[in-house]
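Below you'll find a set of structures to go through.
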Structure P
């Protein structure tokens, strides 16, 4: 009985404890579910900002784009205007491009006149695998702003899709020191910016002009388009789509540039220049180089997309200036590059500066190229040194050349002597795609103007690590301290 009595006395206590534990467990479970739902809702919340094509602008009819259910208007970009049309180059014809701003996770839906059954979305390093809804429609999810080339058939008429972060702190029309262009087509032809000014191109603005920057603390920003496609080859009113001359603390951010008539963005004899989230839609004429820092220091090119006929990035020391004509501390990073005819990077041509040094090229996707993508050819006694090229992903289409390091004398040089190459690192570079020669060539000009201290670390071509004895490697005379690590 005592035992039974004890058991009877304790049963209510156990039952109460059990009920409390159940209630606590339910509360915890509800909290977890609620928290999970809240996080899921927050993760799935999306914001999309669109910019309609102006009525005066001919929009693209090749693609229809929706993001999070909202229509995104598309523009056209021309290639190979006369006198270049009909020659031996084929850039795949006109192409389309579109801009929008986003945050959160968004679903992109694209419909094309052509079949999308074999579509490739580049850069492939992003790992975007579209869902084929039907022969002409695909969809995929973007978790963050990216710049993509949607290619139904390689270089032939792709859609360049530019997802930007949400724009913040945009200036307003009438603000002090702001040159403002709202939505619509504008034809000022020539814009001059001086110290402490801002040029703002609102989304939906197409501004047909070239810009001359000369001063300090100058910004060019917005989501609009700066368009040079009304001018014939080399006939623009300034000479570059954006010419930065003798300036300091200049930023270009967010805009799209189309159809430059000559070199596109050119900082010359300038310091502390930043080009961020800028999209170049070129290949309309030859010599439309993307970004050419000349005799400039502390230039940052980041989060950009460049398609050009001529070199994507060319560093030049055009003039010798007593104070400092060097090209120094240039960084190109986190960008996607496409060159239809010439080089991706050209370092050293037309360079009369004493030094071109402290150059960092990193985290890039090269999705199409033609000539030698990395061409380092200094002349005129210029010392090309302290170059780092790392974390590069390249799509090859059977090209003959990959890397060439060689001091030279060419037709652009006034002082007919070669230059020097010192301390160059190629690291973590992957070139894959179609089989090709992809030659790596190193050769000095003479015992003095030589190539020395060059390292290839973890460089691979078509899945094979690059070694000194690799079939792609060509080592000529006047080279010292060449290293291959893998």
Structure Q
């Protein structure tokens, strides 16, 4: 469909900024900024399709999916020569609970989350998501199934897609993780399998397996692998000893693959899903990547981002250029500056919000950290003692996510929580267990060090899984 026709058909129904060319889609840049900052800070590990209820990967409703690219005589959304050989294009996914603080280029574009697209009644990118690697996967045609298979190996006999997801979602025919084929289902299994490969960057790139992009449990494992390596090696006497992991560095990033919409270089099928252009204000780093014709050179990201914005505007879409700053608090990861814009976006507030909207203290009366000796670990562990308001008690079951979101907003960045929740989603799971099994409790004691367990196992252990 011609993008100008699509733009005109949407103008009547969307909250648009006022610009001169009425054939251009231009969502309110302040609202776009707020959504993207919210998604970066929203640790939601339970994404589902809103109509079918089918589980989806974390990217569907949380975090920020982006592709950092070079500028040149081509469009940033087009498929590179190497991506054409692979049949898929590499993206990165970042979120508050990942320590990533540098990407492979200083400029690029952000894809709108499918859940945001649903809410805005915009085209939804439902299909094409393939797999995600804990670290850069050295992806290319050597990895079958669009870069998701084992390096230089055929797909295994037990090859299956979207395993473990019920009901099947709209992307079930494509999603695949080679970790499933190796029976690697957890971060601990991943570490054991790659314990001897992880001291060498090139070796881990080609040996690591991919996680299924539609399995929430695989996303949890990917995050844990990325953040808590816990590497163990053997010394000359054969004794296990802790070792420094070369990948326990914030500049190491994950890699997510999205299948190309065609076999050529034309990537215009992605146009309706681009939410913003972005540049890293603190980095000029340009990595050497597969298929590069020339050696990478440091680049300031502002002008490439502005050029990307101009190119997209010429196709009928006006999106903001956003600044990305990893030195600021997570709530201010992205920001808007009028002087960065190269196309008209309409009026925007003088100082747009750069943090998620304050939810207020509707559900949580108080929450205090206490250091206690845990008999299970034998160590002093942090406990967040939470007292809900009357509204919080009344809403604890029917609006549990909203209750948790308020708690996360007010205390999720506390070091006691941020540095000790080694199993992402543990605090959310404990709250769900307490509400389901002890609904009369007036105080919730949540302990970030505890692992995530099944509902049945958590219940059997008194909501204190170990």
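Out of P, Q, choose the structure whose coordinates give helix-only ellipticity at 222 nm (-39500 (n - 2.57) for each DSSP H run of 4 or more, over all residues; to 500) equal to -7000 when calculated.
Q
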Comparing FRET efficiency 1/(1 + (r/R0)^6) of positions 194 and 458 (r between Cβ atoms, R0 = 25 Å, to 0.05) across structures P, Q, the largest value goes to Q
With FRET efficiency 1/(1 + (r/R0)^6) of positions 130 and 218 (r between Cβ atoms, R0 = 35 Å, to 0.05) computed for every candidate in P, Q, 0.30 is reproduced by structure P
Calculated from one of P, Q, relative contact order in percent (Cα under 8 Å, 6 or more apart) reads 18, and the structure in question is Q
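For which of the structures P, Q does the calculation of semi-axes √(5λ) of the Cα gyration tensor in Å return 48, 31, 24?
Structure P accounts for this read-out.
If FRET efficiency 1/(1 + (r/R0)^6) of positions 170 and 338 (r between Cβ atoms, R0 = 25 Å, to 0.05) is calculated from each of P, Q, which structure is the one that comes out at 0.05?
Q
Any read-out appearing in this document is the output of simple, stated calculations on the displayed coordinates, not a laboratory observation. What you see is a predicted model, and the numbers here were worked out from it, not measured in a lab. Cβ atoms are built from the backbone, for glycine too; each structure is taken alone.
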